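Rule-based calculations on the coordinates, nothing more; no lab input. Small disclaimer: the values here were computed from a predicted structure and weren't measured. Cβ atoms are built from the backbone, for glycine too; each structure is taken alone.
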Structure P
Amino acid sequence: MLINKLILEVYKSKKITAKTNLTKLKAKNYPIFDDLCFLIEENLNSEKDEYIKSCLKVLNNYLSKFKSGGRNSSLWNGPTTFTPKENLICFNFQKLLANKNNVIANAQMLLVLKWVENEVIKNRDYNSKFKADRKIIVAIDEAHVFIDEKFPIALDFMYQLGKRIRKYNGMQIVITQNIKDFTGSAELARKSSAIINVSQYSLIFSLSPNDMSDLCSLYEKAGQINEVESENIVNLPRGCCFLITSPQNRTNIRIVASDYVRELFE
């Protein structure tokens with residue numbers, strides 16, 4: 001409760017309250033960790049109650065890593081510089097995950113994914129207000145990297161978004177090369193299966209025989225994959241895939257790149 005009280009106070013010092021019109025504020029108008037730490041130090045110097053004083057000391061020590069000079073200050077101590085205006089926005093998590101700091105990775109993921117979730121909601125509100133039909137697509141490439149117990153934030157995001165994105169006039173695309181990672185544990189398999197169960201379409205390219213048992217497990221409650229289909233998937237040539245549009249409708253298709261698409265990559 002103490003930290004919540006202090007946060008409210010630091011926002012109030014910047015003239016930001018529950019009644020403030022946030023649309024008129026810029027990034028520099030919001031408080032940063034330096035402001036919060038300064039307020040804590042002020043309270044620490046004036047506080048007479050020994051218990052509250054000890055709590056303030058704990059907060060001050062903990063938050064010191066976020067204020068100027070702290071090891072996490074370069075990430076979070078300052079106004080945001082994130083001002084996306086393009087229709088296509090790509091987040092690259094490669095360097096973040098390469099640092100092997102799961103606490104930092106989850107915190108950064110939470111910030112990014114909350115922003116993505118907010119954009120999905122804003123798109124629905126825009127369509128409702130202006131009677132529009134604007135679509136929004138969230139594509140997760142190399143999804144096996146995020147389907148990991150070390151990063152529960154990302155998996156929960158895909159799990160929750162997959163259940164409601166179509167109601168928001170949007171689409172979620174989950175792409176992976178490593179099916180085995182989707183079944184790493186009972187909890188991972190449960191949420192991964194739930195993502196697949198709410199998928200309208202599945203495109204399955206050629207897999208090795210070793211991966212087929214994991215694939216069959218994932219699709220056990222989504223129409224299943226029989227032995228003939230399994231053999232078919234294993235032997236698919238390059239550029240072809242097994243398309244599932246419903247539990248009853250399945251077929252092979254060949255992906256053909258148009259001249260325009262070829263020009264983009266050649």
Structure Q
Amino acid sequence: MLLAMDIGNNNIKTGLFKDVKLCHSWRLATDRNRTADEYGIQIWTFLVHLGYTPKDISGIIFSSVVPSMNYTIEHMCAIYFPGLEPMQVRHSMNTGLKFLYDYPQELGSDRICNAVASRGLYGGCCITVDFGTATTFGVLTEDTFLGGMICPGFKISTNALIESTAMLPKVEYIKPERVIGTNTAHCIQSGILYGYVGQLEYLVKKAKDELNRPCLVIGTGGMGELIASETDCIDILNPTLTLSGLAMLYKMNSAQLQEER
């Protein structure tokens with residue numbers, strides 16, 4: 001089985017695959033102070049809970065937007081999965097895509113995974129929207145990554161508003177009953193949620209205008225379900241899109257990895 005990990009700023013999304021079929025997935029907190037042993041024991045515990053052992057893992061791949069976590073994860077793999085060298089997602093690996101990004105080395109590996117998965121699962125022209133710590137958009141045609149947009153994520157926007165003001169309270173990340181709020185908490189929830197949806201719809205519209213062709217809009221990420229429930233501009237919501245991209249990239253590059261070994 002393949003162990004796939006997407007290391008984000010807040011969570012490490014983890015999946016177990018047979019070939020490119022996702023069998024199980026779970027999330028771990030991204031904690032720069034946590035040791036390789038702590039992560040190793042956590043992953044072992046999940047495997048045992050699901051009825052597997054570390055010996056059932058035949059390959060490991062990870063993407064990361066937190067460089068300071070890379071050594072910890074690599075060290076964890078060396079200790080708890082000896083003999084399995086993890087594959088790290090980079091723009092230079094075989095992706096099946098051409099990149100028109102000015103500096104491909106700056107492209108987040110999660111955006112690469114989303115693009116590869118969108119092409120593999122849906123084909124054609126796509127806009128991926130990842131509702132994570134940051135909201136990242138990726139625009140691609142059949143075989144070319146054109147670029148995209150990056151904006152503050154839903155939670156970052158909310159936290160920045162609350163932390164930068166003296167009298168605004170913390171609120172739940174839920175849909176308010178009405179757009180026009182009648183108390184401070186509801187006003188914050190309404191402004192953040194519906195303002196965020198408006199931003200999403202405008203950016204998607206502008207991207208489609210530039211493309212001047214039909215395309216699918218594919219949403220993923222932790223806040224995707226809440227946002228997608230309030231707009232028709234998301235055609236497909238796939239919470240495990242990034243993990244699927246990791247599995248596809250491993251399959252595309254595993255033969256080369258074996259040769260290098």
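Some notes on this structure:
- Here mean count of other Cβ atoms within 10 Å over residues 56-63 was derived from just one of the structures P, Q, and that gives 19.9; the source is Q.
- Distance in nm of label points 7 Å out along Cα→Cβ at positions 88 and 184 from the coordinates reads 4.5; which among P, Q: Q
- Origin of the value -15000, where helix-only ellipticity at 222 nm (-39500 (n - 2.57) for each DSSP H run of 4 or more, over all residues; to 500) was derived from one of P, Q: P
- Looking at FRET efficiency 1/(1 + (r/R0)^6) of positions 112 and 128 (r between Cβ atoms, R0 = 30 Å, to 0.05) for structures P, Q, the greatest value goes to Q.
- When Cα Rg over 2.2 N^0.38 Å is calculated for each of P, Q, the greatest value falls to P.
- Of the structures P, Q, the one that 19 was derived from, the read-out being relative contact order in percent (Cα under 8 Å, 6 or more apart): Q
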